[in-house]
Structure P
Amino acid sequence: QFVAPVAIGSNSLIAAGTTVTRDVPPDSLAIARTAQVNKEGWMLKKGSGH
């Protein structure tokens, strides 16, 4: 679920069940069960998987 307007950076992932309330930087993982947390650089550290 997105609360517009927000921007999702390239190569970023949104965790299941997350409501995105703020922009997500590139290569990040957005997790929001309570307050949204963006893990910047997460995809670069973990690898893209493709």
Structure Q
Amino acid sequence: MVRADYKNAIIYQIYPKSFMDANHDGIGDLRGIINKLDYLKDLGVNTLWL
């Protein structure tokens, strides 16, 4: 296991209620965040701050 080092972290802060709405009820949700993980990884993000 590799030790995480905050000095090398690419942090992306997400407000779950407004980030991504997967079930179309008008409120962001965890499924919406999960659906965007590949996109965030492509951006170079390696740490999420919820």
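Readers should treat all values here as calculations from the given coordinates under stated rules, not as data from a laboratory. Please read these numbers as outputs of a predicted model, since none were measured by experiment. Cβ atoms are built from the backbone, for glycine too; each structure is taken alone.
Annotations
- Ranking P, Q by distance in nm of label points 7 Å out along Cα→Cβ at positions 8 and 24, the structure that comes out highest: Q
- Read-out helix-only ellipticity at 222 nm (-39500 (n - 2.57) for each DSSP H run of 4 or more, over all residues; to 500), computed value -2000, structure in P, Q: P
- Each of P, Q could give relative contact order in percent (Cα under 8 Å, 6 or more apart), but the derived value 43 comes from Q.
- Entry that produces 49 once percent of Cα pairs over 15 Å apart is calculated, selected from P, Q: Q
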